[in-house]
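Structures are listed in the sections that come next.
What follows is calculated from the coordinates using simple rules that are stated; it is not laboratory data. If you're wondering where the values come from, they're calculated on a predicted model, not measured in any experiment. Cβ atoms are built from the backbone, for glycine too; each structure is taken alone.
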Structure I
Amino acid sequence: MTDENTTVPARPRGGLLRYVVAATLARTADGGAVVAIVLLVTASGDPGWLAGALGACITAPHLLGPFVARSLDTTRDGRRVIALASVVHGATLAAAVLLYPSTHAIVPAALLIASGLLGPLLTGGISSRLPAIAGPSRTSQRRAQGWDVATYGVGGTVGPTIVAAVSAWASPHTSALVLTLGTFIAAGFVMLLPYSPPASDARDVPRPARTLVVMFSSGPLRRTLYLTMIVAFSVAALPIAAVASTDQLGTDDAAAGVLTAAYGLGNLAGSIGVMARPLEGNADQLMTRLATLVATTLLAVALAPSFSLATAAYAAAGIANGYFFAATLAARNEYAPSEIRGQVFVWTGALKITAGSTGTALTGAIVGTAVHLPLVLAIALTTAAALTSASERRFVTRQVRAADHVQPGTVRRD
């Protein structure tokens, strides 16, 4: 990372604004696609299991995203890879929607798998372009990461909202086609981003499996990976916990929407906070502290005795997760070797989505046993991950100090 006082070439103006537009449009489409598919199937009168299966066809392939992400680090112009991914993502989604239900379900399923495979390039892939746009200083980088967190929040909220509104006004088919239009516009904005050359020769860029080994071998990247996954797994319990807890809070089921909205608004508030006052300090340590804060807010959610306090706790959890997410983006940027930065962003994003989906599924399976059991599990896992990361760092620090204290072949002078 370049020092604040170092003279560097001026960055093209307007790059961050174009980035925010491109990222928001792409992530809105990615966030709303599943809802559109589920509504499309149910509106056609087909069974719920088919809706779930086709929805999984567009979400499950995210885990394979890293295996198409190497091109981000090898191509002469990564913008072209992301723009093409955005266009193909939209085109295959549109084709699946237009062919359903006039063809056998396997045809739209295959198209949705192709669309989902490119999803990580619209999430982590686009984020990998941000360091070259934000400017050289750590402050400008971290402020820009606040904007990036906001695009995820807006995309995840606005996407399903657009689908619901357009479906009610026109049809689920139309809502899905609106999303695909957004991906085409996003591709245009991606190509308007400032050009940045590849960080290294393509021959020096490791394959996806090797990249994952490098990430596990690096302490900061390893901690980034497992903290990101466990926090994503944990906060995924909140929407289902909101529905399950309404009886205990003395409200009806519709109030669960208020709780989840409070969480979403809190997440957006956290990203605004990072924009206004960028995170300071070591990203590795920040992740540990903020993961602990997330666990604390989850505890507040579990213990909230009234609906108003629960709403405040959900908002606090959203704020904490917004700050935590910004810290993980900073860690990916600051600790990833330049030759695999794109793959690191996509690997982390893909595994985060997988962990979140697992958390949602597990919460739905066990919440009937005890309302607060998913939250208790989430608190325990997040706290354990934070403690593990802190212990890892302390162990490494002690080793370094011991090595510095006594060097072989030197004479101590104390």
Structure II
Amino acid sequence: MATKHEILSEIDTNFPEYLTFLQTFIRAASPSPPGDTTEAASIVFDFLSSHGISAETIAPQPHMPNIVTDFDGGDRSGPRVVLNGHIDTYPVGNPDEWKHGGPYSGYNDGLQIHGRGGVDMKAGTAASTIAYILLKKRAQKLKGSVALTVASDEETGGKWGTRYLLEQGGKASPWRGDCVINGEPGGLQSIRFGEKGTLRLTFTIRTKGANGAYTQLSRGANIIAAQLIQRLLEIESMTPHLSEELRKHFDSSEVRLVANEIMGPGTAEILLAPTINIGTIRGGFKVNVIPEECVFEADVRLPIGLLAEEVMDHVYSILKDFPEASVSKQEAPSNPANYCSIDHPFAKHIADTTEHITGRRPVQLAGLGGTDCKFYRYLGIPAYVIGPSPRSMGASGEAVDIAEFKALIKIHTLAIWDYLGSNA
């Protein structure tokens, strides 16, 4: 226990330095799009270097570098744990709506650090980076190995980030590992063992145009689009195919309460249900002209147990009633739902550690949004998310709780410390 106590004491002692690192990281703007993370990546690289750690930059796109590094424990026969996080953030819609010096201030008000990306997910990435440093100092007491992958391009699909790292070298890629911990926002009350998938669709309606007074000649593309959108809501009634064990887990009162607590009332109901959102709509150029074409995009979120092919079959059946409409699938942002075991030993260590640090045992949940963990799970690698509260992510005034950031450093460090069989 002496060494575990030593780790916690070191985090407490050095926390002002860690907080400065997070503030500097937030101040290095990295909105995606455009996805330029060079400045923010250099902050991580330099922080590692300042602690005597050599890291490698892998940049298939020069403006989207990925920072990677790894080490072996004193006994190399154990599992390999990967700490994974991303650098890029949501863009900023209206900088004037931000207080405390703008969207990239890194302002410390005593309780929170303000700035775009603090929640999603620079606090989590910083915590993983610090955990890696703390563990490497004690490498000889660990059984197995640890890798750190700080990736770009998460917000726009991961092609040049985590996905690239995992695909290069195939099964021999050193960045795959045996299990993964990730600090995406999810709340310290939960461990995310899976997440909904995404099916992104583009619908195009083409009709005969006319003067707005001659509706007997054509209902117009926009009217037909509105009717089609109403029918597409049928997707939300589709039922996923789940094992009885998973269904009972999601239906438990504890899981439902925590899901609603973290992500808001009604969350428990949509964890197992598909949802559809209609985004960009383009159609018409003048109010008194019947438009010939309307194009709109639909974002369908697929719960665990529901395949995109099933949804597409339903969409095609609806389109039989809309001969003017066609649909195409956006391949890059479309990914299946994914999950891993809720009983993996590493997940138990994360839960035990979190309970020790926060006094509350987290429950296993699935996320509503996507993370880079999906790429590991697609390869059969268990990947778990535990990070700060998601309540302000992506919003004007995004801010991460300082106490949660500190707890997160401790959780990421000690969960791996215990899992890799320390002697302390």
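Here are a few things to note about the model shown:
- Structure from which 4.1 was derived, distance in nm of label points 7 Å out along Cα→Cβ at positions 38 and 366, options I, II: II
- When volume of the Cα convex hull per residue in Å³ is computed for each of I, II, the largest belongs to: I
- Volume of the Cα convex hull per residue in Å³, for residues 174-389 alone - structure with the largest value, from I, II: I
- With helix-only ellipticity at 222 nm (-39500 (n - 2.57) for each DSSP H run of 4 or more, over all residues; to 500) derived as -10500, matching label from I, II: II
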